[in-house]
Every structure is written in C-alpha cells, then in structure tokens.
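As structure tokens, here come the structures.
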Structure 1
Amino acid sequence: MDRVCLDTRRMTESTAVSRATAYAIFSLLISSPHEVNPRDKITDTQLPELPFDFDLEKILSDFSLNDEDSLKKQFSALFEIGDHGPPIPIREDLFLNQPAKLKEDLVRFYEHFGYELDEGFQWQMDHLSIQLEFMHFLAMGEFEEQKDKLSYQLGQLDFTQKHLLNWVPQLAEKLSVLSKGEIYSKISIELKTFLEHDLKWQEQTIKTIDESGG
C-alpha cells in the first residue's frame, strides 16, 4: 500500500502557511507563561485563513482577558504543582503513564525531519507546546520543500494520528472537569476541535493506493 497527495485538493501554496500559523498560535497558547510571554507574540500574529471551518478569534479574545500573573498562576496550578506531580501533566509521556516506546517514536519523528530542540527543552520533548510547534515545522517544511513535499504531508498526518489525537482529547476532558470555564480548559477544547478538523482535512487530501492491483 502506498500513499499519494491529491495536490489539487491539498493546494499547498495556499494552505500550508495558514495551517502552520494556526499550529504556532496554539503552541504559544499552551506554552508555559513562565518561559515565554505568549501574549506579546500572539498580538503580532495575523489570523490565518484556514482551509476548513474553524475560528481562532474567540479563543484569542478569551486568552487576552487573562493577564500574565493570572496565566502563570493557572498554568502552575494545573500543570506544575502537586505533591505527587502535576494535577494534569501537559506532556504526552507523563499524561499516558509512560507507555513503552512513546518517547522513542517522538525522537524518530524529530530526527527524521531534522527538528532540533534547544538543550533546555530536550527533557520535555513530549510537551504539548513542542508537539504543536513540530506540526508548525512540518507544515512550513511542506511549503518550502521542492522535491519531497509528500514526506512532510505524510509526517503531519501520521504525527496527528499517533501523538496529538492520541491524548489531547483526554487532556481536554480532564481539564474541563478540573478547571471548567478557565482559560486552559477553553484552549484545550478549542485545540481538540481544531485537531479533529485538521485531521479530517488532511485525510481528504491523502489517498492510499494498492499497488498490487488487488
């Protein structure tokens, strides 16, 4: 079985950058406000026109209502502080109780596409913000690559299925119970919806071919 991209449906030239931008925005929204200032970076970002029905404006508006101190307190309370670890891990490996070979699979993805993390972030390669930044990297690679766009296209599809949608829906569910109505719960719900829409769109642009002719 082989897979090909339906170029006339994918329309990389007009869809890759907008999708990359959306992934970058979500990466900032869910990143630690102790390490970066997502408010400043998002303010300068133009909202993308996506190839499917999804509106980023509402979650960005909700996010803007939270000042930096509030974001830090909420983030720490949910994802960092706890006698036995964080109430809700924001790293795939920890969230799923360290399933066998999960991190090894992440390493293979990152190394295959030449995605390099700064030394200070290598210990948390499974952090949701980093995984979303990796999708931004792949989408931009699809836009910029001239000879092997398919590799980046399939990489996005496989990474979404194997990793992001492997745990983000569960994360959103737990956050909706522990912090219903608060900003990180809202972000996770919007992210889950975005990922589901984006996956459906990706699947519509990739076709599986049975080369055996059977």
Structure 2
Amino acid sequence: MTTKEAAVATPVTSTRKVAAIGMFAAIAAVLMFFELPLPITPSFYKLDFSEVPVLIGTFCYGPLAGVLIELVKILVKTVIKGTSTAFVGEIANFAIGCAMIIPAGFIYKANKTRKSALIGLVTGTLVMSLIGALLNAYVLLPAYSVAYGMPIDALVGMGTAINASVTDVLSFAVLLVVPFNLIKGVAVSVLTFLLYKHISRLIKGANN
C-alpha cells in the first residue's frame, strides 16, 4: 500500500468503526426495551440482553470502544424513554455493564482466541457480580430509596418477601443481586460467545 493509499484508508476505516459503534449502540438501546423480570429479585430488577451487542463491539474494537457503546446505549435509551428512577437505574446499568465489558475486553484484546474470549466472559461475569453487589449495597439501593421516596427498610422488605434471609442491604446484595447478575452474565456470555465470530466475519468482510 502506498503512502497516499494509507492516508485514504485510515479515515475510511475510522468512519466504518464509528458507524459500527453507532450500530452496536443502537441495537443495544433497542434491546433495553425488552426486559424480563426474574422471580429471584424485586420487580425493579429486570434482565435484558443489551450487553450482547456491547460485548461484541468490545471484542471487535477494544474495551474503550465498548465503554463508548455502553454510554451511547444509555443515552439513546434515555432520550427515547426517559427515566423513572431519577437516572439511578441508567447510571447503575452503565456502571455494572462496564464492570463486565472492561475486563472481558482487555483479556480478549491480549490474546484473540476462543479460549481467551471464554475466560474474558467468565471473568467479566464474576467482576460484574462483585461490583454489582458492592454498588447496590452502598450506593444504588440508598439512591433508589431517595428516587422512589421510600425508606431503605421498605426496599429491604421487598427482598425479604422473596428470601427470608434478607435482613439488610448487604444481605439483599449478596442473596439477590449476586445471583441476578450471575444469571445475566451467563446468559449474555453464551449469546456473545455464539454470535461474535459470525458478526466479526461480516464486519471484516464489509471493511475489505
């Protein structure tokens, strides 16, 4: 490739990357509207599969691109639907999503193999579960209490109704939030692992 060709290829490649990031973010934002309640958590925790396109974009373009996709996803969803939690739910989704995609992205970036992808997804799921528990116990549940205008004990009581062992915010996080995020992480990881290579080939083909 000549110097002139390289100069032309670089902005073209960058434009395609930006377009792909936008596409992944748009798909992720749409998927946020399809939420599934799980019987193991109160109704304000819902499972969605928006992290699948975020993770695929992360594997394609790196963890920093993944964080950008995650951010744009939240912004698009908020613009379309607004917020019912004074932005607490949106901030939680962004922070906990990043807790999964960042470690997964860096592990895969270091060695782009199926084994590394699997290790990255497992690690991301575990990190997300840990960070999610800590954030819920010490930041998010108190913030939800303010956003919904209800005592923190009332939120804990919603958890106690599901699991009698839940007696405070910490046990709420450990006994309800951790299993929820483990289920979410496994479901998202399986779909990402199955879909990534197929979508990656399409993107690489489009870039040729």
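The table that follows gives values for the structure above.
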| item | result |
| --- | --- |
| Winner on relative contact order in percent (Cα under 8 Å, 6 or more apart) once structures 1, 2 are ranked, highest first | 1 |
| Entry that produces -18500 once helix-only ellipticity at 222 nm (-39500 (n - 2.57) for each DSSP H run of 4 or more, over all residues; to 500) is calculated, selected from 1, 2 | 1 |
| For Cα extents along the principal axes in Å computed as 68, 36, 24, the structure of 1, 2 it came from | 2 |
| For 12.1 (mean count of other Cβ atoms within 10 Å over residues 98-105, calculated) the corresponding structure among 1, 2 | 1 |
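Rule-based calculations on the coordinates, nothing more; no lab input. Please read these numbers as outputs of a predicted model, since none were measured by experiment. Cβ atoms are built from the backbone, for glycine too; each structure is taken alone.
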